[in-house]
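Take a look at these structures.
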Structure I
Amino acid sequence: MRPLLTAEEMRTLDAHTIQVVGVPGPVLMETAGRGVFFHLWRQFEERASAGPTAVVCGKGNNGGDGFVVARCLAGRGCGATALLLGNRDDVKGDAALQLAAYLAAGGALVEVGQGNRTAAERALAEAGLIVDAVLGTGLSEDVRGLPAEAIGWINASSAPVVAVDIPSGVSSDTGRVCGAAVRPALTVTFGLAKRGHYLYPGAALTGQLEVVDIGIPRSAIDTVSPGLLLLEPGDFEGLLTRAPDAHKGDFGHVFVFGGSAGKEGAAGLAGWAALRAGAGLCTVAWPSGVHPAGAARLPLELMTEPLPEPGSCQLEWSEAIWDAAERAQRRADALVIGPGMGAGEGTRGFLSRLLASNGPPMVVDADALNALAEWPELWRPGLRGAVLTPHPGEAARLLGVATGQVQEDRVAALRQLAERFEAQVILKGAHTLVAGPGTPVYLVPRGNPGMATAGSGDVLSGVVGALLARGLSPSDAARLGAYVHALSGDLAAEGAGQEGLTASDLLTSLPKAMRALAAGDHR
């Protein structure tokens with residue numbers, strides 16, 4: 001796994017490298033700028049050679065990196081012009097040294113102020129390549145004034161754009177677009193990737209991402225304890241194994257409590273996903289009135305458990321069927337609760353008994369989450385082996401906020417959920433996040449928009465349930481389950497495309513995703 005840094009964490013690394021390791025600031029800036037030039041030249045050599053290239057520089061350190069890029073272009077004999085958003089006297093510190101070096105090398109400079117905006121717009125309109133060095137990772141408020149205008153000019157051009165460190169206008173901490181943002185084809189960042197490169201909507205604007213080693217030592221990285229980590233295939237090594245003499249009992253029995261009239265398919269998808277993810281056995285348990293219609297739609301490999309309510313044949317969950325459910329869960333190694341369960345007082349009564357039973361590890365999803373949002377007193381913090389799998393709307397209901405607030409800072413919302421419920425939480429979406437109380441947040445860099453379809457979340461809950469039943473810890477089951485679910489979506493899209501992708505397509509791809517991770521395929 002790789003750290004994804006905040007702006008403050010990156011400042012700490014820079015300071016450690018300068019003050020403790022002894023690498024001068026101008027050297028870091030020179031290395032960073034040359035790294036941008038290397039990737040720019042590798043990808044856009046023909047355009048850069050043909051010129052002209054416009055390097056749009058702010059007055060801070062991001063602009064200083066831009067002056068290095070402009071000097072490197074000039075050194076190759078390319079037609080390059082640095083457009084400074086302000087006056088040269090406004091540039092201070094290391095950036096001023098790089099500006100002076102650029103000018104001493106004969107570089108062309110346009111100081112963009114009140115009187116020559118037209119010249120800057122024209123230079124950008126005529127450019128064959130643009131370098132965005134306007135704003136760096138320190139952005140904390142909406143872009144205004146001349147930088148906002150420059151972003152508009154850059155975006156109005158048809159030339160490809162190379163962003164220095166992060167696209168100007170994107171928050172490096174949350175991925176939020178701060179009023180307006182550049183849309184580059186290539187972003188070159190320094191030391192380590194930033195959160196905003198992977199958190200949406202910033203992730204959609206980053207384009208191709210390249211990371212330049214600027215000399216920050218590993219010892220410095222260890223001092224910041226990053227709170228967001230990027231999951232990689234190698235992180236799951238050894239979690240998926242099967243002994244040659246294994247039998248189905250070695251891989252656990254998953255019980256799915258879910259389904260109601262008209263929603264039988266949700267429970268069926270979760271159960272089928274549990275088997276596809278390697279559970280030895282899976283039983284779908286639902287009220288007896290749902291059973292005949294639902295059972296006819298299930299794969300032959302799934303078992304069913306109709307839960308009778310005394311004296312009647314009910315189509316709803318209720319506390320009255322608890323005795324039968326309790327007997328059933330004694331045979332389970334893991335539970336999946338909620339897919340298609342429906343909402344109502346009956347669900348409340350059933351969940352109240354189930355959550356108080358101290359049974360096997362459980363995945364809490366869908367209607368069970370909605371019930372917890374309505375009746376939070378049902379939850380017992382620290383419930384053994386629990387994994388919650390909300391999408392942003394469910395997360396918002398659990399936190400009592402608007403969905404937009406969750407999406408504005410998904411990392412913060414996830415931390416709140418993990419601490420409040422004292423459980424592992426998978427916050428679904430693009431990109432899915434996973435965390436437990438007191439742990440870093442883990443980001444899954446896989447998945448695609450085709451997975452935004454009915455039943456996709458039910459598949460995830462079944463996968464996590466299978467991993468719990470196989471004996472993985474809740475934290476391992478949550479991280480691996482989220483990753484393999486997203487990877488199965490990508491594999492399905494490779495074959496069928498994103499349009500029209502269904503949850504059943506994910507089921508088909510699950511064994512391929514499991515095989516890839518078990519084999520150490522680092523695709």
Structure II
Amino acid sequence: MKRKTYAHFAAGRVLAGMVIGAIVFGVSTTLLEDAYDASIIDGFNNFEDTFEKLAGKYDDGTIDETFIDIYTNYCQTDFFRFAKVNDDGTFETILEKEYEDVIPISDNAHSWIYVTDREDLLAKGKSSVTVNGNDWTIQYLRCDELKNLDYEYDILMTNSWSQTSYSDDYTHAGIIFRELVDSVGMMDCSFPAINSYYIEGDTLHIGRMTEMSGYAVGKAGGRKWDFTDYAKEDLYITENDGFAVEIYVYPRAGRPDAFLNNNADIFLAANTDELFKTDINEDGRVIRATDERHEYSATMIENGIYTQGAVNVFELNGTTYMIEYVMTSVRYTEYFRTIIIFFAIFLLILCIGIPCILAVRPYLQYKKAYENNIFKNNLIDSLAHNIKTPLQIIGGCAENLKDVSGIEDKDRYADRILQKTSEMNSDIESILATADKSDRKFSKTSIRTCIEEVAQKAGATVNITGDASIKMDRDYFKTALFCLIDNAAKYKSEGSGIEAVISPKSITIRNKTAAGKFTPGFGIAIAGRIIEQHGLKLVTNLKDGVFEAVISKK
């Protein structure tokens with residue numbers, strides 16, 4: 001029967017592991033997708049409540065549009081319009097998000113600089129509002145360095161991180177989901193930070209900049225820029241309250257016109273008559289339509305981008321306000337792409353590695369059983385051949401005992417029977433010792449020394465060339481060498497010698513023999529078994545009357 005390889009034992013287990021891994025991957029990614037999609041929607045809805053609270057503070061005079069503008073930039077809102085509804089239903093815009101040549105930068109949540117070339121915005125200069133004892137400021141400045149900065153923001157990834165982390169699902173879904181969301185944001189979201197600058201009139205002059213990661217530290221292998229005018233080096237600010245300057249450049253999404261145009265009947269309406277004509281019973285985008293409140297929500301998925309928008313008309317202290325905002329994000333496969341690839345590779349390694357490890361033990365058990373079976377068959381063949389002659393002699397002596405009467409003849413035949421019985425018993429004990437040997441103790445030993453000792457025991461002369469040391473169970477390995485040398489001594493041609501050639505790679509024992517006389521005894525099988533248990537192999541060859549036994553590495 002053909003011997004099985006390790007692959008026979010591993011293949012089925014690996015296949016089962018791959019099936020289990022595919023199920024785990026499918027279930028895990030489905031749960032991740034569901035949690036992410038739910039958090040995107042929930043985070044979007046939570047912003048609605050926040051914006052209405054801001055409108056309430058605006059209505060009671062606690063804040064002005066400056067604060068609202070700061071907040072909508074901080075929250076990565078892609079489009080925002082805040083308006084008062086007049087008695088005739090027209091909208092009087094209080095604040096609408098700026099897009100043309102406006103880059104928001106911030107050194108903290110309360111202080112913002114808007115970089116622009118628009119003269120109408122630059123004319124606003126610097127404005128501030130105090131909320132809960134904190135001064136919130138916006139300043140409009142020019143900046144050629146930022147305007148010409150060659151840098152692409154991954155605004156959609158940043159939006160997704162912001163929107164997801166603002167959801168109740170992010171808070172309650174569990175630590176694993178939160179860690180996955182944050183790790184992607186930390187690894188894949190990056191932005192430039194200003195490390196030195198000075199302000200002159202209405203112009204911001206930037207010196208050095210560094211690409212930052214979501215960890216708010218320099219990104220490994222990230223880009224660096226140096227716009228420093230060294231003639232004015234003393235003017236640059238590099239520290240703020242003892243800390244190194246880090247003014248973050250916030251990404252600004254393009255105006256989501258495709259979405260706005262696709263839902264033009266509810267977005268950018270000029271008056272409430274135009275907006276309220278949408279029928280709640282016919283249009284699924286209408287969430288609520290009452291005298292006190294109107295709510296609209298629309299979504300669009302295009303090229304892997306998920307866009308959500310809402311319009312809310314509500315009353316505060318007798319004044320009606322309208323808020324509309326739009327947020328864009330990426331689908332879960334894009335946001336978690338790095339983690340999904342890593343998880344797939346991890347599962348693949350796991351689903352192949354564990355089955356391969358589990359296959360080792362049964363394979364080794366099978367291998368041992370197979371080798372024992374081969375050894376047993378070879379031993380039976382050799383033993384049958386070796387015992388046949390002693391049994392014939394014992395039988396002959398027993399027959400002769402019946403015919404002789406002299407004490408001397410009887411003793412001679414009895415001694416012959418005992419001699420052959422002793423030889424057979426010795427052979428059987430050697431077999432049992434080989435089969436039962438398990439307490440092997442290995443140490444590095446000289447092969448030449450072992451052969452010399454074995455040759456002396458066998459009463460044979462061996463011409464030894466070379467030497468090497470290997471790890472062996474000394475007495476056990478000497479048994480194998482004895483079997484080979486004793487076999488060579490028994491069957492060598494008259495007048496010939498026995499040679500042993502030793503090298504670091506092999507041991508070769510060779511003798512000249514008469515082809516008709518030579519019969520490889522079961523000693524060869526025993527030697528092969530012992531050598532196999534030392535992690536080596538024995539190959540025998542008889543050619544042109546020369547018998548060779550070669551011990552080498554597998």
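Read the figures in this text as sums done on the coordinates, not as results from a lab. Quick caveat: nothing in here was measured; it's all calculated off a predicted structure. Cβ atoms are built from the backbone, for glycine too; each structure is taken alone.
Values for this structure:
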| quantity | calculated |
| --- | --- |
| Structure responsible for 73, with volume of the Cα convex hull per residue in Å³, for residues 290-337 alone calculated and labels I, II on offer | II |
| Origin of the value -13000, where helix-only ellipticity at 222 nm (-39500 (n - 2.57) for each DSSP H run of 4 or more, over all residues; to 500) was derived from one of I, II | I |
| Top of I, II by FRET efficiency 1/(1 + (r/R0)^6) of positions 258 and 458 (r between Cβ atoms, R0 = 30 Å, to 0.05), largest first | I |
| Source structure (of I, II) for percent of Cα pairs over 22 Å apart, for residues 2-97 alone, computed value 58 | II |
| Parent structure of the calculated result 96, 30, 16, given that semi-axes √(5λ) of the Cα gyration tensor in Å is the read-out and I, II the choices | II |
| When mean count of other Cβ atoms within 10 Å over residues 170-177 is computed for each of I, II, the largest belongs to | I |
| Answer label among I, II for the case where mean count of other Cβ atoms within 10 Å over residues 122-129, calculated from the coordinates, equals 13.8 | II |
